[in-house]
Structures are given as structure tokens and as C-alpha cells.
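No value in this document is a laboratory result; all are computed from the given coordinates. If you're wondering where the values come from, they're calculated on a predicted model, not measured in any experiment. Cβ atoms are built from the backbone, for glycine too; each structure is taken alone.
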Structure I
Amino acid sequence: MKVQELRELLKAADREFLEKAFVESYKHFTKSQKEEADQIIKDILSGISPNKAKKKTEVSFENLKQEILVFIENARAQNYMFPNRVIPKNQRPKWRFLVKNFLKELEKISQENENYGESVNLLVELYRLISDACNYVFFSTDDAFRSIGWKQEEFFQLVAKRVLGIGYTRENISRLILYASTGGLSAESLHVDQQIVLLSELKTTDAKYMALEEAKKLIDENVGKLGGLKEYATRKYALEDTINNLCDMVLMIHIVLAELEEGISYYFKANRQREREIILYKALSLAEWLGEDDIWIQIYEYGIKKNIKPRDSLVREYQERKDV
């Protein structure tokens, strides 16, 4: 019904029935809707007008946004690590509590909220910061993810869900593939952990094919960057590592789509690893991570047909799997 119709209905309602109707309606709210409604209800009952209550919420998000942006800027400037005049010495170890609180507040912002898009971008930047902190000295810790009490794959899953909540666009899927396949790693994580999480969030076949196309585009882009680099250039190693990680993503998508032949052929062709036996070993590991026993055997036999001599441990494992 329209707002005016609701007002007319409430005017004639008995207080007891009015309270019951309100409570029963409230029960049907989602958790995020309740969290948004709670403050509005409290404000109105305290005499604050709805418009002022809304403005208060908006200001609150703006404050949160500025706090996060300033925090990220200081973290990347290493102000939480080394002596400086910006962050007091006694406040530097508290960075982990700031991040925990930021994540808690960002999680509260529902998809219906007008600030949802900005909140997702802030979440992404926090993830990238904590990921980079595993490679660079931003904080006094040997594992930034562990310090904030999050497993990397769980943090990434939150990022993936929220980014895809904006829309299953090529741009969103492409950047998630890149975040999953590159960047710093927790001591307890591998890139494949994030890639498997992303695969689980691609709910439809169309989304998986879109991801497949975008992953191959990223591979082509990185291959293009190799041109002109010297044989032992550091950047070359980094690019080849990225390409290999993206190849992992491509193969896993092909496996999930039941297109092993096409996937394994592309994998061996695009992978920058020099030793073909190592490529085979990694492909078998991906099948293992996906829990695909039959695929494992098929990949092994593909390698044999290509005259690849597997290491002894793989030969034994193949025999054991065939005997089951």
C-alpha cells in the first residue's frame, strides 16, 4: 500500500493491535534491514525526524569512508610500522583492531543501501592492503590475515560476494580473477584457494564462460607484456607467475564445465613453466583440489600420451587410483 494509505490505517488502529502489527512486520525484515531500521526507530522514538535520522546515517558512512581511506594511506606509507609524526607509537599496534571494526561496519551495509557500491570498493581496497601486507612491511606481523582474525579465502569470499552483488559484469569478474590469482598470500593460503572460492561464487554456466573468456584475456595481456624483457628480468618472472596462476584458473573452469580436453590442451600450451612434468604435476594438483578423481586419472594419461615421464610418486599414486 502507499504511505498515505498506511497512515490512514494506523490512525484508526487500536494501540494493542498496532504494536502487534509492527512487531510481526519487523520479524519479516532481513538481518541487514533490521540493522538499518533499528537506528531509525530509535531516532524517531527519541524525537529525531526521519530526514535527520537518514542524514545521520549518511554522515556516519562518510565518516567511516574517510577513516578507511586515511588508514589505507597511512598503512601504505608504513606509518603503522616505522617512527613518524602521524601515528603515535602506542597506536601503531592497534591497526588490526581498526581493520576488524572496518570490516564489521562494511558488512552491515546491505545491497539495498545507496552506499553499497562505495562500501564494496572500500572492502576491496582493504583486502588488497592486507594482501599486499603479506609481501611488504606495512605492519609488525608475519601474517596480516591471521592478525585480523580472518582466513584469506574467507576474506576473499566476502569480497567476491559483495563485488558480484553489484552485478555479474565482465569487469567485476575480471578483477576478481586478478585478485584471486595475484597479490600477497597468507602463510596458510595459496592462490588456488581464492580461485576455488571464486568458482563457487560463479553460480551459472554463463558466468563461468564469462570468467573463462576474461581469464584468457588476462593471460594474453600479460603475455604481451613479456615482449622486450630480458631473459632474467625480475618483472619477467613476476609476469610468468601471474600467467601460470591464471592458467590454473582456466583449467579449473574447464574442468567444472566438463571440458577437460580443451582445458588441458590450453593449459600445456599457455603455461610458462619450462618443465612439462611440472606442468603435469600442477594440473594433477588442481584436479586433486577440486576433488575430481576421474579427472586426475585422465590428466595423468594425457601426460603419458604426450611422452611426459611423471615422477615416481605420481606413478605410484596413479597405480593406487587405478586399483581402487
Structure II
Amino acid sequence: MATEEYIDNESDFIKSTDKNPSNILPEKLTLSSHLQFACHPGVSCFTACCHNIKIILTPYDILILRKRLNIPAHEFITEYTEPAYLEKTDMPGVQLKLRGEKNGCPFVTPEGCTVYSDRPSACRYYPVGMADFHEGGTNDASEEKFFFLVKEPHCKGHEEPKHWTIGEWRADQGVDLRDEMNKEWLRLVMRRKSFGLQATLSEAAKRMFFMASTDLDTFRKFIFESSFLDTYEMDADTLAKIKEDDVELMLFSFKYLANTLFGAPGLTIKEDKIKAKVEEIKKRQDEALLAAEREYEELKAERDRMLKERQEREAAARKKQADS
């Protein structure tokens, strides 16, 4: 199952097609490129691609699916997903939990997908992937996007007589909306990936990323029921939106994560909180300095005591020698 690809540079893409490990055809495609493909119950391999697969879920996927099922986020995560790390990083996410003897998607039946209109992003992209070249996932980096075709041996959809352009296929699959909803979250993942494994996220940062990415109900409580609003400047319009609108809340969570994990602009800490933090740091520094001074004085006193004892012993030894 193909998904949207964010690759660091073009040479990596070309190398990745060597020996064709992912059945990626080594050809860069554009929105106007030709595609011959169709998937429907009449194709002999129908639903084969829904088994033995790894489908990473984006925050928008989770939001749409749990609304489709009318269950809370935490229940969806527990029942339908399992933990996964994202894009060779230490960032925690989730993937669909496969079921049954055939190791299939929990939403697939012999008749097809039971949540087709709300299916995950990865399912919509197939068999067309997108490569997005930019440095570190940053918003201001120059970008080059192109598309590529995944052609797996078992897939007979490529033999169907239906012809499209890549742009027509993506429009039919509703990919453009998913691109927009997923973009900033994917860039968080790629920004983390660009740092390499020598840099690690703290456990607290991982927990925050996981919570904000998978459970908007809890993230909303974090904003409105913790010290968050005492810490950050928030305008009334934004607060009203994220209190009622899950999509707005999700998009805000990406901004919050970019700010707290990578120092990106977008959120402002209240002036009094900054002053309080500065005072707290200064107090800790002053306390550390006083502690160091006390330790120095104690060490100096101990040194003086030991020196005095040695001098007294030497004086006593000289007196004893003189008396003898």
C-alpha cells in the first residue's frame, strides 16, 4: 500500500528504485501524466492490497474514522490501532491493527471497504505516491513535488481499461483535502527525521506528540483545563474555534507541536510568565551560587583545620625532639 512519501533529495528517490524494493516505477510523473488504473469488485485481486499491510494513520485519519464510528478517540485508538514509530524516527504514532487469519484491515470485507468514503489517506494515494523534496520539513524551504507509480505484481488494477491523468485520479480519490490536512503534521515528522537518531526527544515530548496526534479530546482538555491559557497568549477568536471545531483544534495542535518541539514561531508566552521564569532561573542560579559558596567555605574551613592540626603535630614533634 503506497502512501505519501517525503524524501530528502532526488538522488535518494532514484536510489530507492534500484532493485525496485517497493515496486516503485523509476519515473517522475506530473499532474498531467497518464495513468491506467481502476479498482472495483470485478477486479480479480479486489481487496488483496488490504491485507498484510502497514497503514500509518495521520491525525486527520483518526479524527474522520472515529467520527464515522461515533466513538471517542481513546476508544478508537485502543480498539483499532497499535503503536508504531513514524518515518524512521522516535516519534510515536499508530497504525491500523490487522485482524483475522488473513491479517486484514479491520474495515475490509469480501465486498470491499466498510468505511470507503472515510478511508485513510494511505488508501487514497494508492497506487500513486508523491515525493516532496524539502530540507527538514520546514515551511520556508524550497520544494519540488512530483509523483510516482507503485506497481505491485498482484495488482490487476493496472490492466483495467480506465485512463486518467494523475491529477484526475487524485481529484477522484479526494487526495487534495488530505494533503492539506496532513501537510503540517508530516512536516513535523520530517523535521524530526532531519535531525537524525543522534538527537532524541524527551519522554515528555514524545507523550505530548502522541497525545496531540491521536487524541484531540484529551488535547482540548489540556488547553482548557490546565495552566495552558495562563501561559500562552491566545486571542478570543482562536479559542472559540478550537473549543468547538475539531479540525481547527487539530491544525492548532500542529502549530503547538512545532513551537514546543522545534521552536517554530506561532505561539507567544505571556510576558508575566516569561518574567516569572526568568526570576525562577535567577533564583535557582543564586541558590546554586550560594550553595557553591557555602561548599567552598566548608572546604576551606576543613583545609584550614587539617593544616592547623598538621602544624600542631609538627610543633609537638619539634618540642619533643628539643626536650630529648
Structure III
Amino acid sequence: MSGLINQAKAQLWEIVNELSYAKCGNDKPNLEIALYEYGNDRISSESGFIRKVLHFSTDLDEISERLFSLTTNGGSEYCGKVIQTSINELEWGKNKGDLKMIFIAGNEPFTQGNVFYKDAITNAKENDVVVNTIFCGDYRTGVSGMWQDGATHGNGDYMTINHNKKIVHVVTPYDDEIIILNKRLNKTYVYYGNKGASKFASQYTQDMNAETLDEVVVVKRAVSKSSRLYNNKNWDLVDAEKEADFNYNKIKKTQLPKELQGKSTSEIKKYVKSKSEERAKIQKEIKELDKKRRVFVTKKQQEKTNKDELNSVMINAIKKQAKKKSYTW
């Protein structure tokens, strides 16, 4: 299953980018992602070999960090148990307009464990949560293993992927320029707070993690960083000051970058304003290049098939189910 994790690492930013284009009427929805691992013998058997890796989060760097921390050590996959656990532990909210989805992937029979999968999925549906299943293997084996039945019962989609397939990324003439802009974009972040410096460092680390996979993954991540979904108001002054309740008087200057620690509040505001303007300009350039890049990629993808890759099946399922909630692209 390490191939599945590698696909998730490689395709995270492409999925985020596609979701950033979604609308619901005049509103642009936010994105929250939670992450569980299961079927890993290193996890306690008392928990059903299940571990919550991340609660619902809008922090895309943290999501990337947690994905890169995952390893596999094959074991029993208690699908019903992990679905039930996620329903019990996560705060799913009560808004009827929210699109709430579970994507569960594996390669063992869906029926394993002492929690009957249909009972768990019934509880999910009572919380307006759609359950989608992704079997890592051939279609018929997944059907006989009840993965299709799980999706049918969960009002979701049954999908199969080749989790060992090497992802072939489409290189475009615009990639190098986007990578350069990404480096400039990083310099517009102004950290604050007790976690600011570490979060700023993590941003760079996730850039490097993306680079270990492929330069094109860096490009996709840069596009995500230019989207509205990449918001770091909890540690970045440029994003934070846009919030109505933000107050410069509450920040500790000792937790700012060294070049700002001796500055007055008005000087800090002026500095942040200049960084905000610089960021907006860079993000605009990235978005314009990405439009050209997407046209190029679309033409190239017509020449090959990626129907058995994680991002392809997930995006198709999300768009199909989002239409029922009046989401458009």
C-alpha cells in the first residue's frame, strides 16, 4: 500500500487545485481535510489498528506534512471500524449545504473487523456523509470483496486504482517560471506567534517534500499556494491582518522575524502592506501562467490515460457528488 501513499503525496496539490475552482452559487467553499491510517500492524490492536493522523484542518502544509509521515506495515483492514471511528471522533457540522465525504482506500476485503460496515455507513449517512470506496486492485476483486457494496450503501462511488502505477507528470513550458515565482512567494510570508517560526520553516519543508517527488509537484503546490484555499492566518501576518478580529497590539514582537522585532507597530504595518502587495502580484502571475499550463496539460492528457490514478478517480467522484449540493466548476 506504499504506492497508494505515494500517489496521495504526489496528487494532493492537484486535487486541492481542482477544488479551489469550485463554487456554490456566489460562494466559494472552504476545504477541510482529516486523515486516518488503518490496517497498520504498528498501531495498537486495541484501537483496531486505527490512528487519527489529523483532525479536520484547513492547514494544507500540515496535511502534506502528515501524509509524508505515513508508512505502511500491512495488516488487517477494519473498514467498518475506521468509518465508525471517523464519524464518532470528527466534528462534521450540521450545515445542509456542506459536502461531507469519506474516501476509504484499501486492498483487503471490506468486511474485516467486528464493526459491520453497513452499520457504520448507515451512521455516516445519518450525518449526511457520503462514503466512497477505492479498491487498490482489479475491479472484480474489489466487487467480490464488498468494496462496491460499501460505496452503494454509502451513496458514493466505487473506484479502483493501480496503486503501484508510477505517476507520469506532464511537464509544460510554464513550469520553470512558476517555480521561480514560488520562491519569491515564500519571501512574502511574515511569521508571528509562538508557532510562527516553525510553521514558516514547515512551508519550506513541504516545498522540499514536493521536490523529492517531481518538479511538476512543486509547480502544482505553487499553484495551490496562489489559491484562496492556502491561508495561513494563524501564523502569517499578511493573511492574519485581513481578519476582522486581528489586533496588532496582541502580537509579541519577540515572536516576529528579527528584522521586525525593533520596529514600531506602524512600521510593521507598512512592512506587511508591502509584502501583501508583492504577494498579490506574484499570485496573479502564477494564476495567469497556470491557465496556460492547464490548457497545455489538457491537450497532452488526451494522448494518455490516467483513469486508474488516485487524483483522477477522486476528482471525478467529488464533482459528481458536488452537483447534488449545487456546486459548480
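A value of 5.0 was derived for distance in nm of label points 7 Å out along Cα→Cβ at positions 126 and 302; which structure in I, II, III was it taken from?
Checking each candidate, the match is III.
Thinking of I, II, III, which structure, once Cα extents along the principal axes in Å is computed, gives back 119, 52, 44?
II
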